[in-house]
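We did not get these values from a lab; they are worked out from the coordinates using the rules stated. As the structure is a prediction and not an experimental result, all values here were calculated from the model. Cβ atoms are built from the backbone, for glycine too; each structure is taken alone.
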Structure I
Amino acid sequence: MAFATIGTTGIADDAVTSAKVAPGVVDTEAQPNQAPIMINGDMAVAQYGTSNTNFSNATLVVDRIKGIANGLGSSGSVLTGSQVSDGPTGFEKSFKLEVTSAGGLDSADNRFAIETKFEHQDVSKFFDNNAMTLSFYVKSSLADTFAVGVSRNNQNTSSGGNLYIANYTISSANTWQQVVINIPTSSTTTGETANATGVSLEWFLDIKSGGSRTGASLGWNDTTTAVQINSAAADNGFFNATNTWFITGVQLEVGTFTSSTLPPFKHESFGDNLARCQRYFLNYAEGSGKMVGMAASYSSSEVVVMHNFPTPMRTAPTLSINTGSSYYSHGEAGSVESITGTNISIDRAHGNGAQLLLTSMSANSGDGGFLYTGHGSSKISYTAEL
């Protein structure tokens, strides 16, 4: 097969100039390795489970998306958060919040928001003295005004504020729409720990007025006070009825864009997306018959199990384990011992791995063995969330 060649005679000496591509238009610093700044913006990864019928404060379903709540208790509001197969063109999944039992917010300043956080070392360099653009697809049964906030940790509040507030309006109920929000330049942050929270995004579903949290101006605010949102987005009645709210396609870009100039959403492979999520939460073993790890009997009553994490976690994680009769089994030298899981704990851990300690065992000191799950509800996971 003959291959054509591209000669230089067809390109004039001055055909490609610096005027064609302005400085800064192609920014290789903006998104290292071409990965999106937002992790799991397409809501594809749900290690916590696909549904939680008591979604509230600090609750997660879809990875990197957390509930922030107060004042839902005595009002009777009950929420379900779930990953669903519903999205605009180009997106298979979204996060859905549903008011399954209406009741409203209890009193002034009570609020509910959906939040995602970013490490300082990952995003602050983008926000420092750069304009940013936040975009997302949203759908709700309530056609009303909502607020979204961009919070910078340890921001120098004397030079620009540390919370950017914007309002957006659901113009048509139960219809997907894209929201594009331009975030003006903010000042450089100081004194932040590299793997601590640098930036938080909060989608406020509602804040009850009458207190100190609804007087924020649109734009950058100094949150040394309790002000959080603009009054136009307060008391929209989201929790007064069985409403729904969906979100997907969340992206952050360096620069100022409109809906027509916004760069395309960067879809990662599921494996790459999952690996980035596992820095904060690792669902190590779930369900029956899953290998947890190789074991070694430290003594006749203590057994250790070593775990190497598939990706480095943000910090030394905490252990979460479901417990129950015969939830786990330890095998060695032809014998199997059933255990509940209450005697499994972290002995030591760091970002790359952990050592589990099993106590009150009937083991043979010095023997090797293994630990595996024995029940459909068995689950061992590690958490290093921001």
Structure II
Amino acid sequence: MPDVPFTMLTQLSSHHYHTLKVWYLVQHSLVSFKKIIDYFGNCEKATQPDGLAKWSSLELHANHLKRVNEFQTPQSQAQFEQLVQQVRQHTDFILTPDDSGYPTQLLPYTDHPPIIFGKGQAQALLQPQIAIVGSRKPSPHGRQVAYDFAYYLSEKGFFISSGLAYGIDEAAHQGASAHQRTIAVTGTGLDTTYPAQNKKLAEHILAQNGAIITEFLPGTPPLQQHFPRRNRIVSGLSLGVLVVEATLKSGSLITANKAAEQGKTVFALPGHIYSEFHQGCHQLIREGAILIDHPEQIIEDLALPTQWQSQQQNQTEEANTNTPEIPEHLIDLYQSLDWVGQNIDQLVVHHNIPVSELTSSLMELELLGFCMQQSGLYLRCRS
């Protein structure tokens, strides 16, 4: 396995620095963070001395107000600067919703992470993804199936997202790493690998041009409540979620239910009716998940265009293909499209242009093969 190069952020932008400060003060609280942004408009205003003085009027948690008061002391300021250094040391990229590289598929959800810390390839997050989740203690058969499905789907051009846990997650990452297409979403800070036994797997993911991301600050331990929370990002990033093996109490059912709430397609693999490993999958199927027994069925059910599902077999052939370039006046619109799909109203709000002009531009992108319409939603169809 090739060595993973030591990399770190050379510096934080002012926007990232102030976002990090608010996220630190509210201790990962999405509710408090949203209240602060709704009131101040941005994190820089919120963290100015006169801004911090107004936090007490926002009905924030008492712990957060206590942290703000303590933050005025030199000792607390020094602790925060130590955290900034840890972030720089353990992070290759930071993304917020204001950044162009932030995964647009997360933006429709009110609980999207206000900041993402990442190692590896940030552009992987913008690629079409399928989540594979399941038991931490799978059968040998389940582990093999997870590996095989991940291998097949990644070969077809999909990135495989999972949670870097034991069992099914582990097998899915390994299968997708064979084609350098996997993303791990963790429930700890990037300075920690959990479980620790998967440290080599994490290094392998990075060595194979994958990505590891989290919303948690360095120093965040693997607390039990972080993992269900992490699952909303796994499902939110993905076009669909495949549950390979799960008991009735499996955490992967939380991911599947969150995916269903997000409007994502949920797939489940059936198994022996007396096997506890499959009871969770059978329950999902009864509740409406799609039963599958071959990865090609996932591709068919997601109904995505094949031109970006598959990696070109030959780089030379790709170079010789006369792929049209995106006209300059359509670049902003194309970059705002994602693999999940947005309706015309969302695009009008985003671009602030008349519907007639937007419709004309979308039609032009469709004719060039860069966009498609499916069930009233507009999707990107080239990587």
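Brief remarks on what is shown
- Entry that produces -0.50, -1.04 once log10 I(q)/I(0) by the Debye sum over Cα atoms at q = 0.08, 0.14 Å⁻¹, for residues 163-354 alone is calculated, selected from I, II: I
- Comparison of I, II - label where distance in nm of label points 7 Å out along Cα→Cβ at positions 131 and 243 is highest: I
- If semi-axes √(5λ) of the Cα gyration tensor in Å is computed and equals 34, 28, 21, the structure in I, II: II
- helix-only ellipticity at 222 nm (-39500 (n - 2.57) for each DSSP H run of 4 or more, over all residues; to 500) derived as -1000 - corresponding label from I, II: I
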